[in-house]
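Trainee: There are structures below to look over.
No value in this document is a laboratory result; all are computed from the given coordinates. Owing to the predicted nature of the structure, the values given are computational and were not obtained by experimental measurement.
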Structure P
Amino acid sequence: MASPATRARRDRRPRHDPRESEREILAAAEEILRELPFREVTVEAIMARTGLKRPAFYAHFRDRNEIVLRFVQDIAGEIFAGADPWLSGAGEPRAALLQGIEASTAVYAAHGPLLRALADAAPGDGNVEAAYRGLVEQLAAAVAGRIAAGQRSGAIDAELDARDTARALVWMNERYLYVMVGVRGEETAAVARTLQQVWLATLYGRP
């Protein structure tokens, strides 16, 4: 059954507007992914929330996995925007790092069902897996660059391997947020504090 928000979107949509129908399908997919695990989401369930016919789905998307791919770019943009003060070297490094981790935890709390769907879809679809790993590795590469810059300035231990340390920290975040926020629904402030302590201790030598 369509939610009031979905019905309102449908009422406002000019008929035969492909861009609007695409946005409506995406909104319905995000809605249902907040209620069901990815394995239970079907094209039929998504389209039932839009009032559109099934062929409208395939006018925009290859399958339900492609729906998940469409969310990657927006979520990546939010994560990088939140982490930018630390990644760009703006401000005091420790404070900027703390803010960046808070921001990334907030993004996961806001989009947890979508990120969980992406992780769940990855093993069964090469394109989804590539997009998912690409998102994580892109962030790891940016973190590695920040670690290397901190090593040059003397703020971060020169003995650390920048690339491997970045990948370990970023993949740790991914799994920890997936389990603690995405699956268990833990309180995000406590989750962020734990991650902050680990990153600070690893990079700057103290919690």
Structure Q
Amino acid sequence: MTLTISEIVSNICSEGKFAGYPTTYIKLQGCNLYCSYCNHKNTKRKRMSVQSIMHYIFKMGNEHIIITGGEPLLQETIFVLVYDLVDRGYQVMIETNGSLQLEDTLYKRSYCYSLAIKCPSSGMGNKNNYKNLGKLIAHDEVKFIIKDIEDYMFAKDIIKSYKTKANIVFIPLITEKNIARQLSQWLLEDKIPKARLCLNHLNCQ
């Protein structure tokens, strides 16, 4: 069984529940969205077997694994990799763009999702699948990449309108000057439950 990937790298995670941990990123190729800020549209691609990917993971030696993209859920084989990883005791996160339907969870998953709700500045706000918010569980997270006040107000409305058990992460778009400071002030004022700010954004999702 194979996956189409762009690269496998080791780095310190900069956002979300794995922030600060040495993490292996498995970056898959292919996406069904075209976000304005995405930096993975023209990356190289290659086919790799699950066994070959596991070899890289063993070599890098990190306990935390993030499967990102592109859009990982476009490749069903990722769950062969995910189940192998969690059986071996790895902490696994799947980053998804939120447009594809998640599975119904009747049990506590041993892996977690980081689900990105697309704000207006992404150009993909009409692709969000809001039913997914109700399928997330307590160790998952929902993230909003914020460029401006319009994005922030959109995110607040989504949080108010759709119930979720997941934690909320706000990430300022790194290319926008002063947005991190503004976003931190808005969050201090609004005190959104379960919400926190992460100050870096390295990945497409």
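Trainee: Hey, helix-only ellipticity at 222 nm (-39500 (n - 2.57) for each DSSP H run of 4 or more, over all residues; to 500) derived from one of P, Q reads -24000; which structure?
Mentor: Comparing all candidates, it corresponds to P.
Trainee: Can you say which of P, Q returns 20, 48, 24, 7, 0 when P(r) over Cα pairs in 10 Å bins from 0, in percent, for residues 87-150 alone is computed?
Mentor: Corresponding structure: Q.
Trainee: Turning to a different aspect of this structure: Upon calculation of semi-axes √(5λ) of the Cα gyration tensor in Å from the atomic coordinates, which of the structures P, Q produces 38, 16, 15? Write out the running numbers ahead of the final one.
Mentor: Values: P: 38, 16, 15; Q: 27, 18, 16.
Going label by label, the one that fits is P.
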